[in-house]
Structure 1
Amino acid sequence: MTDSTAGAQQSPPLVEFKNVSVVRDGHRLLDSVSLTIREGEHIAILGPNGAGKSSLIRAITREYYPSSPGPEVTFRFRGQDTWDAFSLRSHLGVVSADLQQTFVRRISGREVVLSGFFSSIGLFLSHEVTDAMERKADEILEFLDVAHLADRPMTEISSGEARRLLIGRALVHDPGTLVLDEPTNSLDLHALHTFRKTLRKIAQSGTGIILVTHNLHDIIPEISRVVLMRDGAVRQDGPKAEVLTDDAIGGLFRVPVRVREEDGYYYATGY
């Protein structure tokens with residue numbers, strides 16, 4: 001074992017949940033969820049709509065708290081029971097469909113990326129954009145192959161292009177992990193192909209990926225672990241090849257399927 005590998009295993013987990021339940025407006029969104037995610041890990045959270053996947057992400061980002069805290073409940077981020085928003089941003093970059101809806105306005109691609117420094121929707125007169133921020137934005141635009149969108153307003157680009165700009169916004173603080181909540185919704189085949197290439201590039205650069213999806217084909221080859229969720233609970237958690245089976249996926253979505261692997265991607269057919 002290398003020193004770096006040993007250090008990664010000895011350091012506190014990025015996320016450590018044990019028996020975490022969340023109840024909102026009388027509805028149980030998470031049901032005794034126990035989950036540990038390490039720094040830099042590539043993991044997919046897979047389940048049908050309404051499975052509790054987005055609620056889990058809101059718990060990780062501290063929008064939701066356990067409804068019944070107690071000694072048997074663990075709710076930690078990097079070994080801490082409490083943390084502030086600034087600490088969170090430096091470790092987690094989050095991209096969601098809800099976030100994209102807030103950016104449907106005439107904000108340029110460059111402004112979208114720069115707004116990540118201020119956690120805002122676009123830029124305002126009170127924001128002081130430094131030369132270092134400009135350089136970082138240019139670097140990210142080039143890395144994500146969207147430099148040609150720097151001056152284009154969000155109202156004039158495709159959903160896939162907008163999604164990549166929002167990923168750029170999430171990367172400005174060099175987070176160790178990128179969280180993507182249903183990232184391929186509304187993408188056509190070409191946009192999906194481009195998006196998956198982008199996601200693989202990010203994973204290969206060393207940034208951890210937490211991918212939340214109901215689509216089996218979203219799971220890029222770099223993801224090694226898959227968590228199956230249904231009805232607010234974790235149903236299975238393990239290595240990708242052991243979890244993505246006919247029985248497990250068919251049971252999860254309650255439909256008979258045949259799961260096949262092709263070039264590192266998994267697909268479900270026969271339903």
Structure 2
Amino acid sequence: MTRRLVITADDLGREPGSTEVILALLAERHVSATTLICVSPAAERAAKQVMALGVVPRLHVTLTSERGLPRWRPLDGTASLVDPDGTLSDDPFVLGARGETADVMREADAQLRWMHEHGLMPAAADSHSGTLYGLHGRSWLAEALQWCARHRLAFRLPRDARPYFGGPLPAPLAAAHEQAVALADELGVAIPQTIATNRRGAHDLGAYEHLREDYLRRLAALPEGTSELFLHPSRADAITGPDGIVRIWETRLLRDPVWHDALESEGVEVVRGWWP
């Protein structure tokens with residue numbers, strides 16, 4: 001066995017600035033995959049641009065808006081997902097408290113249909129802001145896996161979640177995760193060995209070098225099999241808020257010779273997907 005890694009730039013279509021950076025990183029082969037936010041006004045142009053590169057993005061099932069951006073609207077318009085003005089809340093906990101399962105899955109269907117109508121046939125899906133996983137209230141993980149099985153999609157669910165959480169999971173979460181992995185295997189939904197990303201803000205990190213050290217540590221600790229590293233690269237004028245600098249640092253990391261030397265020295269093979 002060898003260690004393989006999917007390096008994903010999340011949030012293609014989020015807005016033009018991030019989209020431009022992600023497309024450049026794909027063209028430069030500094031990332032091997034991306035995920036598309038279909039509900040964004042920038043999604044249609046992003047879809048055309050990524051197709052021109054010969055890359056098929058995964059579906060980034062999006063059920064919430066993002067703070068600092070004009071609020072997005074769902075494609076299906078299902079009632080329990082939206083605020084009174086018809087937009088998606090930018091608070092994942094609001095969705096976790098009020099979202100109805102039927103509405104969530106109808107919206108996932110609508111977003112997958114949007115991709116197909118725009119000539120994109122994704123091989124996998126995942127969840128923007130982790131809303132499907134039950135990290136912010138109600139979980140739709142079982143329904144999401146069943147949905148993936150129906151549509152023959154792989155799903156971003158780590159077989160080993162400890163690297164993502166930084167240690168053992170709390171007992172209730174560990175039990176739910178074990179059940180979800182078993183269900184994925186039963187349904188034949190391909191999942192990565194593990195996943196990794198930065199979960200700290202600029203205040204906690206302090207400097208770019210600390211972010212790089214953390215990613216180098218994660219790279220060295222990768223297990224055998226195919227895992228996924230997902231980042232959120234962007235540029236300075238596309239990000240608001242104090243933690244926008246982290247996205248800029250991630251862009252820098254992906255072009256950093258130190259990072260590329262580590263990939264080579266660790267013997268990690270960069271691939272496009274964790275599925276056959």
Structure 3
Amino acid sequence: MQAARALTLSVALVAMTLPCIVIQCLLSALRLPAARSFPMRYHRAFLRIMGVRVHCRGNLDTSGPLLLVANHSSWLDIPVISSRTPLTFVAKKEVESWPIFGLFARLQRSIFVDRTRRRGAHQAHGELARRLSGGEAVVLFAEGTSSDGNHILPFKSALVGAALQAMRENSLETVRVCPLAVTYTHVHGLPIGRVLRTRYAWYGDMELMPHMWDVLRHGPVDVTVSVGPVQNLSRFADRKELSRALECEVRSMFIAELRGGANETAGGTAYPLPGA
């Protein structure tokens with residue numbers, strides 16, 4: 001039964017994805033404004049087919065330049081966050097060459113950072129500043145890797161510092177920096193628990209395609225995106241202090257969702273993705 005479900009969903013996702021790739025390629029080639037919002041619409045359809053329900057706590061205001069600093073545990077985080085609003089991601093350079101996800105990342109105009117080369121990092125910082133100065137929302141996964149879904153890993157101050165440096169070098173004082181927590185809470189409407197939560201996490205040396213197949217097999221999942229308060233950058237002495245503050249906010253929202261917010265979500269106090 002589970003295998004049949006996974007196969008059916010796989011066919012539906014492929015049938016939906018192929019024409020969407022063509023559409024996004026055309027939008028990008030023609031440099032149309034819709035190229036920014038189309039990935040959001042695609043990810044909403046993607047999540048509906050998979051049975052992933054997204055809930056949001058807090059106000060995600062993307063009316064101006066915004067840097068979202070988030071935790072990261074799964075490839076599912078990308079469509080979950082992207083389904084909220086038009087945005088782009090900061091990603092490791094190697095992601096660009098990954099099958100499937102590399103193509104998606106390029107079509108969503110991700111900012112690829114080559115951490116092994118100073119020149120590559122500098123170019124990425126310039127691109128980050130350009131996107132923010134254009135009023136875009138950019139997501140940074142500050143842990144630098146993915147976790148098992150049950151913990152928040154220490155935030156890499158160098159990643160946050162690079163974003164700050166890009167903003168300061170380009171006089172982008174109006175950019176808001178906001179913590180964001182992604183928490184997987186329910187499967188089939190029941191609390192997910194520590195063991196099942198790791199099933200949705202993609203970390204370590206896991207192979208991508210077998211993990212995707214396993215996620216498709218195991219049924220509808222509820223995810224909560226918690227948006228924290230905008231950080232006043234003038235309060236922090238340096239990047240390490242800011243990183244600790246952002247990590248604390250994300251961990252607090254994450255733990256609160258696991259302890260009590262998840263039950264509220266099941267009761268309906270969290271609101272679903274707009275347009276769903």
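Looking at structures 1, 2, 3, which one was mean count of other Cβ atoms within 10 Å over residues 58-65 calculated from, given that it came out as 13.9? Label of the source structure: 3.
To test your reading of the models, identify which of 1, 2, 3 gives -9000 for helix-only ellipticity at 222 nm (-39500 (n - 2.57) for each DSSP H run of 4 or more, over all residues; to 500) when calculated. The value was obtained from structure 1.
23.2 is what came out when mean count of other Cβ atoms within 10 Å over residues 74-81 was calculated for one structure; which of 1, 2, 3 is it? Computing mean count of other Cβ atoms within 10 Å over residues 74-81 on every structure in 1, 2, 3 gives 23.2 only for 3. Of the structures labelled 1, 2, 3, which one yields 0.00 when FRET efficiency 1/(1 + (r/R0)^6) of positions 10 and 234 (r between Cβ atoms, R0 = 25 Å, to 0.05) is computed from its coordinates? Only one of 1, 2, 3 returns 0.00 for FRET efficiency 1/(1 + (r/R0)^6) of positions 10 and 234 (r between Cβ atoms, R0 = 25 Å, to 0.05), namely 3.
No value in this document is a laboratory result; all are computed from the given coordinates. What you see is a predicted model, and the numbers here were worked out from it, not measured in a lab. Cβ atoms are built from the backbone, for glycine too; each structure is taken alone.
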